[in-house]
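Below you'll find a set of structures to go through.
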Structure I
Amino acid sequence: MAFRGGMILVTGATGNVGRQVVAQLCAAGVPVRALARGAVDFPDGVEVVRGDLREPLDLRGVDAVFLVWPLRSGAALPGVLDAVGGRHVVFLGSGGVADLSMGRQADLVSSCPRWTMVRPSTFAVNALWWARQLRAGDEVRGAHGDLAMAMLHEADIAAVAVRSLLDGRVGETFDLTGPEALTQVEQVRIIGEVLGRPLRWVELPRARARTQLVADGLPESFVDVLLDTYAVMPRRPAVTATVEDVTGTPARPFAEWVADHAETFGRMPG
């Protein structure tokens with residue numbers, strides 16, 4: 001059943017995907033209530049509610065929910081889903097919830113009367129981990145340069161979520177990827193091409209790569225998990241056409257994502 005009006009609650013509204021969901025719903029003329037922890041500039045007309053998912057949700061007048069789980073604990077998720085009740089919930093899970101696996105998250109969400117799961121591949125925004133290195137020079141230093149990932153623009157994740165909400169895509173799970181699998185070496189090359197800089201990848205052994213990731217700003221508790229995951233991931237992941245199937249528009253290439261975030265990487269040092 002397609003969306004027939006009313007308000008959509010967007011949680012995680014200040015995040016990479018949530019911010020895009022808000023903008024795209026507003027562009028479609030849909031009333032939005034944005035759950036945010038701090039002050040953020042949203043499009044005119046967005047109703048902003050301060051707080052987070054550990055607090056009772058304001059669901060008055062809400063007909064559907066975009067639910068992204070930003071907390072490191074999943075203890076509050078069952079209560080949030082109970083509060084959502086029979087409303088359509090489009091759920092973007094997280095592999096960073098220490099006490100609730102992605103599989104368990106999916107089990108909980110699929111027990112709701114009206115649900116949709118959005119399961120993205122590697123977020124292109126993860127490449128911003130390299131921003132500190134690229135503001136300092138023309139090298140990106142890390143491990144597993146041969147590991148390919150189907151880098152996915154956050155705007156495409158949001159577009160699938162928005163179409164799911166507006167078209168009433170209930171009881172479906174969408175596995176999303178970018179349009180091509182790119183090794184980390186290839187990602188650095190593309191960043192360089194877009195920025196007009198002679199960038200290069202420098203392969204490091206694990207111990208030095210761990211030190212570099214911490215210097216890049218990643219939490220130490222996450223770094224070992226990340227490197228362990230990289231070590232066992234398939235070198236060349238499958239690519240899906242799900243973004244285009246759902247939205248009618250092909251997934252954005254990585255080069256477009258880099259152009260959209262060029263200022264974050266900085267200009268030529270010196």
Structure II
Amino acid sequence: MTDPTTGALTGAAPDPAPEILTERRGAVEWVIFNRPRARNAMTPWMEDRLIEICRAVDADPTVKALALTGAAGDKPAFMAGADLSCLQSVSSPEDFAILETRAEAAAMALEAVRVPTVAVLSGPCIGEGALLASSCDVRIASPSVRFGFPIARTVGNCLSVKNLARLSALLGTARTREMIFSARLLGAADLAAAGAVRTVVAGEDELTAHGQQVAEELAALAPLTLWATREGLRRLRDHDLPPDIDGDLLRRCYLSADYQEGIAAFLEKRPPVWSGS
């Protein structure tokens with residue numbers, strides 16, 4: 001479990017650097033999720049910071065592409081979901097609304113940013129990490145990537161309809177359903193078969209360089225063509241989604257006894273006992 005005030009695993013020293021780092025490499029701005037001790041799990045501060053970075057990119061015409069990756073630590077990781085302490089705090093309709101709104105704002109910032117985006121994936125890419133990767137234009141991966149939403153066997157929450165639409169656009173409806181119904185994480189071969197990643201590199205040591213190469217290739221293309229295409233596809237995906245299409249679904253799951261049991265079981269490292277209530 002992580003401490004939301006320090007960004008560290010409980011009982012451990014905090015990571016000394018900020019939770020998100022940025023690094024400019026030519027025309028490419030890199031965003032590095034930097035909580036390796038927690039497998040780069042997302043915090044509210046990180047969500048806000050990612051939105052700020054996207055706004056800064058929009059205001060800087062010298063940035064031509066944006067690349068996202070995770071700090072490796074002792075093992076590679078893109079992002080192992082949301083920080084559990086954030087999920088643990090959900091106990092009212094207002095709490096879950098805030099949780100969903102912040103996560104959606106971060107995903108929308110990536111989808112709306114002026115420049116093309118590349119997700120550079122390795123290790124766990126789970127929950128909110130998988131949603132952020134799905135919000136990028138291009139994904140490349142190493143063989144270690146594990147992508148998905150094992151929520152049906154862990155905490156017992158659900159995805160918003162908009163996030164289901166994101167995943168269906170990326171993976172297809174049948175594969176999205178199977179991924180969630182099996183609570184199985186997809187590997188690099190699964191993602192490649194679905195067309196969800198452009199390239200699977202041979203090893204971890206090649207990933208960053210290849211990510212830079214792909215981002216530079218995108219940066220050299222007509223920016224308005226890329227922007228209009230990505231925005232047009234987003235509008236096609238979302239045009240039939242009315243407001244609050246899923247409020248009842250989210251409330252039923254996030255405010256359930258099953259959700260509280262799932263969180264408790266996860267912390268206690270035991271299988272959850274589902275009641276359907």
Structure III
Amino acid sequence: MDYITLNNGIRTPQLGYGVWKVPNEEAENAVRQALETGYRLIDTAKIYGNEVGVGKALANSNLAREDIFLTTKVWNADQGYETTLKAMDESLEKLALDYVDLYLIHWPTPKYDTYVETYKALEKLYKDGKAKAIGVCNFDIEHLQRIMDECEIVPAVNQVECHPYLQQKELKQFCKEHGIFLEAYSPLMNGTKVIEDPVIQEIAKQHGKTPAQVILRWHLQTDVMVIPKTVTPSRMQENLDVFDFSLTDEDMEKIASLDRNERHNSVPNEMNKR
């Protein structure tokens with residue numbers, strides 16, 4: 001495992017395990033399996049509806065709490081100062097934890113214009129020790145800039161859709177300049193389209209790796225945190241086996257050329273669902 005250090009000095013695995021769309025009744029077993037496979041970063045959210053299952057897996061593991069890096073998120077309907085504080089308490093109760101390692105705003109939902117006061121609630125949670133680090137999801141440059149202009153603490157992480165067909169180059173550069181780590185969800189684009197790309201297939205063949213492993217390696221070599229999701233034990237292992245090879249500069253250039261701004265999930269400025 002490779003580790004990175006966030007802008008507040010907190011250390012976290014660069015590659016983790018996401019539980020989006022994993023039902024609560026399956027989450028305990030899936031996270032248990034992930035921990036046994038070697039994952040130490042687990043990413044959930046209130047809206048996923050599986051915080052209880054995730055919490056049970058952590059409670060029943062033989063790992064020390066400080067050896068697990070747990071992320072959860074405040075959902076759009078809970079945005080606002082007091083409602084965010086309440087949402088965190090509800091998440092901690094479901095997770096059966098005293099703190100989370102990273103707490104994120106799930107979407108900026110600009111239509112409602114509450115993400116600044118929501119982030120100020122995150123700052124309080126950080127100062128109170130309920131979150132070891134705070135950040136955002138799905139924030140574009142304009143949203144990040146406003147947070148930095150109107151709040152005290154620079155976000156540690158911006159979790160966004162990112163894969164070879166949506167490389168987020170401008171956003172990556174902005175985040176890098178301001179000490180914000182980009183974290184990729186849907187790192188394989190939630191399907192076979194990127195995995196079946198001839199360029200990815202050829203690079204995978206040259207390295208004796210799977211296309212998924214090549215894409216995850218590309219994320220790591222672009223200094224991006226990454227959280228692939230699967231409930232299949234063999235795939236969990238496959239996704240973790242990416243630390244024994246490196247892509248060449250030529251490989252990286254070929255993958256860079258695949259960028260086509262092709263988004264699988266919602267556009268941040270248009271996603272205002274509560």
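Just so you know, all these numbers are worked out from the coordinates, no wet-lab data involved. The structure presented is a predicted model; accordingly, all values stated were derived computationally and were not measured. Cβ atoms are built from the backbone, for glycine too; each structure is taken alone.
Figure out for me which of the structures I, II, III the number 0.60 belongs to, where FRET efficiency 1/(1 + (r/R0)^6) of positions 33 and 241 (r between Cβ atoms, R0 = 30 Å, to 0.05) was derived from the coordinates.
Structure II accounts for this read-out.
Which of the displayed structures (I, II, III) returns the greatest value of distance in nm of label points 7 Å out along Cα→Cβ at positions 41 and 73 on calculation?
Evaluating distance in nm of label points 7 Å out along Cα→Cβ at positions 41 and 73 on every structure, the highest lands on I.
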